[in-house]
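Below you'll find the structures, each written out as structure tokens.
Read-outs throughout are calculated quantities, based only on the coordinates presented, and are distinct from any laboratory measurement. Computed from a predicted structure; not experimentally measured. Cβ atoms are built from the backbone, for glycine too; each structure is taken alone.
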Structure 1
Amino acid sequence: MKIVTMIDRFIGYFSAATARIFGLNQNKYPATGIQPFEGEIDKKHDR
């Protein structure tokens, strides 16, 4: 009985890891892209 429980935990451990690796991405990162320039242009070096 102890061997059956150990095999069950072993299979559960690797199936959970496989599901995390190959499963759908659940991350919710913010959208990125080109950001508008909100600074001041240096007039001395603008030629």
Structure 2
Amino acid sequence: MKNSKLLTLTLLSLGVISLGACNTLDGAGQDIEQAGESVQSAASK
């Protein structure tokens, strides 16, 4: 019973952490894309 509670708590914690990381990586990807577009725009002028 104790191991079951520990496993459940561990899985829930990992789920919350992975959701937070997904949002962070998505935001970083958007920032990198915007920077690339700025460089591309400056190079075409």
Structure 3
Amino acid sequence: MTDRIALALAAFVAGLVLLDLVANGGEALLFLMRKLFVFVEFLTFWR
């Protein structure tokens, strides 16, 4: 992955996070982080 692609991807993700914070107070980000936490716990169980 080149630096240009990585920076564009990081800017895109930061923009989506900012949009979520402005649009609905970060509820979607909180939901996704909770689901990620449950998924990581599931993976550590099978490790």
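Descriptive notes on the structure:
- Source structure (of 1, 2, 3) for mean projected area of the Cα convex hull in nm², computed value 2.8: 2
- Origin of the derived value 2.2 (distance in nm of label points 7 Å out along Cα→Cβ at positions 15 and 31; candidates 1, 2, 3): 3
- Of the structures 1, 2, 3, the one that -15500 was derived from, the read-out being helix-only ellipticity at 222 nm (-39500 (n - 2.57) for each DSSP H run of 4 or more, over all residues; to 500): 1
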